[in-house]
Structure 1
């Protein structure tokens, strides 16, 4: 099983989507493409650098087996979190459960077998696997059933949502504790929590430190931390006892503004700001606003908005809607 503590989760997520596309194209009888997607999936699975640090079509095409189509999809995935071509393939299937297709190790053939049992949701699948119903299906075994159950439970954890009121005490306690940890210079919650959404699925926290490994280990040892799922020099992921997933991103002081902006979101707000940057011939990422290799702004959010000719937008107004959010 891949090491979940190395900060390469996005690489593996993209690789899983490529394998989904390969499986769906197999069913369509498309020649050559499924094998190409599987080869590319292997490349991204084996990549030792976070693909977000690359995030460029020309650079992705330098990898063996990655052509223009897959390189473009890699950038699309980083910018939107999805792949339109895959969404179209899934929509074409009609009755194929998109929810079940999100579970690792479940391709369209297995999903159809499972749906034959009247199972269409992750919750129903978890219940059936716990009762040992899956291993009765053709080409299923107890080992496969156990693995599918584990992957389905991981999806369930990620999809659970909490009200802002439910998590506020835990988050504020965590922030106060983190700020007292030796080596931490700045810390703030990002994501939907900072945007004051009614419900949150997880918590993103941005931390400035010059000693991420030490700080990460200290936080991982806190008494309210359970089930550490990623533990490295750039990211720490764990659950509270309530099940609330928390991702802590460690950045340098010079990256504070760009990282806080990126991880606050919303996704649509970030896309709009990147479009403004692109129109100026620049590139905006969680690492900063760049003109080629030259960094224009990154230390504070306000610096980035100002450089782009925009007024700073309060987090709670960085909505999920594209209309009338930024002046064009």
Structure 2
């Protein structure tokens, strides 16, 4: 494998998206430092990443909200001198997890991001922040363009995630404004694929794990709320295209094909038709958004990116991976 002469840091590097970013950059010949405290990540991802290229990969178990000086000395000086990108992807991403870790979610998107920006600036590197479609809240426009300011409840159970991501965007914007830097952010819409923690709590993995265990499929509310689901390989292509560009403004990365949650449940029923799975309905959580669909025209125009893998292809891939985890 060619040596790119470039090193990368990924916070949350053993998590779902972080591990895929680590793998992508290792495949480019980059040296990669993955930082993770495993508060929500899937431990099996660590072993997988170590199997890829142990000479070009460091995995450091640390909390990015604490002082980074405690582990920076362990990184080879050459790698720090070649640092080009710091991806700040450390954060719980599913409602059950970020509500359980509500204060940590607030701090990782503020203090943790500030630490990432400080290191990036020290080495003239670019920081890429993992923002989210949740900054749009329960939207009053559909699809959601980057110009939409959102409809977010600051005092609800989801606000620790929504508002801390919004603050993170403001921190990054203000840093660029005041320091003339070129840090950037991507607004990530619903994603699924291998290496997602089976206990994550988001709808795709929930349905598939329930199906594999012969359990009823749990739909919250009437199931008419919509989501768009992007397969992780597509998402990583969009994120890395953005990271290696000079863009600093927000860009939506997601699949614009919109499904109701009930549509998704019925699709899972069809895949597992031999099991005769039932759909059961539960009370909808507070502030659950009614619509979620990205306007990806900016990604299309600026990055020349659009997703290629649809649910009919992506779900079987994820099922195959979940079966190997013996869920």
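Some values worked out for this structure:
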item: Value 149, calculated as volume of the Cα convex hull per residue in Å³, for residues 80-255 alone, assigned to which of 1, 2; result: 1
item: Which entry (1, 2) yields the derived value 21.5 for Kirkwood radius over Cα pairs in Å; result: 1
item: FRET efficiency 1/(1 + (r/R0)^6) of positions 104 and 168 (r between Cβ atoms, R0 = 35 Å, to 0.05) derived as 1.00 - corresponding label from 1, 2; result: 2
item: Given 1.7 for distance in nm of label points 7 Å out along Cα→Cβ at positions 16 and 296, calculated: source structure among 1, 2; result: 2
item: Entry that produces 17 once relative contact order in percent (Cα under 8 Å, 6 or more apart) is calculated, selected from 1, 2; result: 2
item: With helix-only ellipticity at 222 nm (-39500 (n - 2.57) for each DSSP H run of 4 or more, over all residues; to 500) derived as -10500, matching label from 1, 2; result: 2
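We did not get these values from a lab; they are worked out from the coordinates using the rules stated. None of these values were measured; they are calculated from a predicted model. Cβ atoms are built from the backbone, for glycine too; each structure is taken alone.
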